[in-house]
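Rule-based calculations on the coordinates, nothing more; no lab input. Quick caveat: nothing in here was measured; it's all calculated off a predicted structure. Cβ atoms are built from the backbone, for glycine too; each structure is taken alone.
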Structure I
Amino acid sequence: MFQNFQYAYTFKDSTIYGKLLSNDFTFTYRDYDKGYDVSWGRDEEMKTTYGLFQNVQRLDLIWNNVVLSTEDSLSASVVRSFNLTITFSPTDVVRLDGRVNLSLRKNPGDQKWLITRWVDESNF
């Protein structure tokens, strides 16, 4: 799942990215300016990620250490750090360091892990 996630970002492939998300997917991040959490579902996530993929020249995602991981045969929770470099243009490059807190569910049909919940634990 993490390799496919990295592949989707590297090649800006929203089809591969979409195959990682469950139908009941939820993304949550902290809006520090407003002081509360913001969440959206799969459709909004796909629109947002497609927009990101279309509006950048390059995305470099590096997965780092797994901070916490629990897993059984059907579900998993993983907290993992990452580095993301977003290149909008040669003079506009943003570097982000953060953590994802993912809840995963194994698809009983193909045995692939799907992301059901993504909580962004980054401070940006």
Structure II
Amino acid sequence: MSPLFKRRKRVLLLDDDPSMHRLVARILGNDGFRVDVFLTGSQAIAALQKASYDVLLLDLMMPHEGGMTVIRHLRGENPPMLKRSILLTASPDSLIDALSGEVSTVVQKPFEPKQLIDAVRRMSES
């Protein structure tokens, strides 16, 4: 592939908040990433079975099928993808601590755009 036509890195965003969808898509889109947004864990899992993603951004605190649904799926089906996962959350520290050994990093809500971009860049380049 020509360097002029580099593939855009793909990010899967699982979050139930439409304002978060717009914010993350804008921040990461302006940095050259393609962001696919999903509202439920089952939608995200279906997407993971069809497409390849460079980074997963998973919200843990959702009313139904949040990031834990995807984490449980990855534990059984694709454990290496857990290391390409970033928790995007305002969850209690105890929950984050319990998962920190499985996922790559945590970005606490609310976050600064640079913090999110840096985390996604690091993940997509590793």
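Structure notes:
- Structure responsible for 2.7, with distance in nm of label points 7 Å out along Cα→Cβ at positions 12 and 108 calculated and labels I, II on offer: II
- Structures I, II were shown, and Rg and Dmax of the Cα atoms in Å at 13.7, 46 was computed from II.
- Given -6500 for helix-only ellipticity at 222 nm (-39500 (n - 2.57) for each DSSP H run of 4 or more, over all residues; to 500), calculated: source structure among I, II: I
- Structure (I, II) behind the derived value 2.1 of distance in nm of label points 7 Å out along Cα→Cβ at positions 20 and 68: I
- Entry that produces 4.0 once mean projected area of the Cα convex hull in nm², for residues 60-115 alone is calculated, selected from I, II: II
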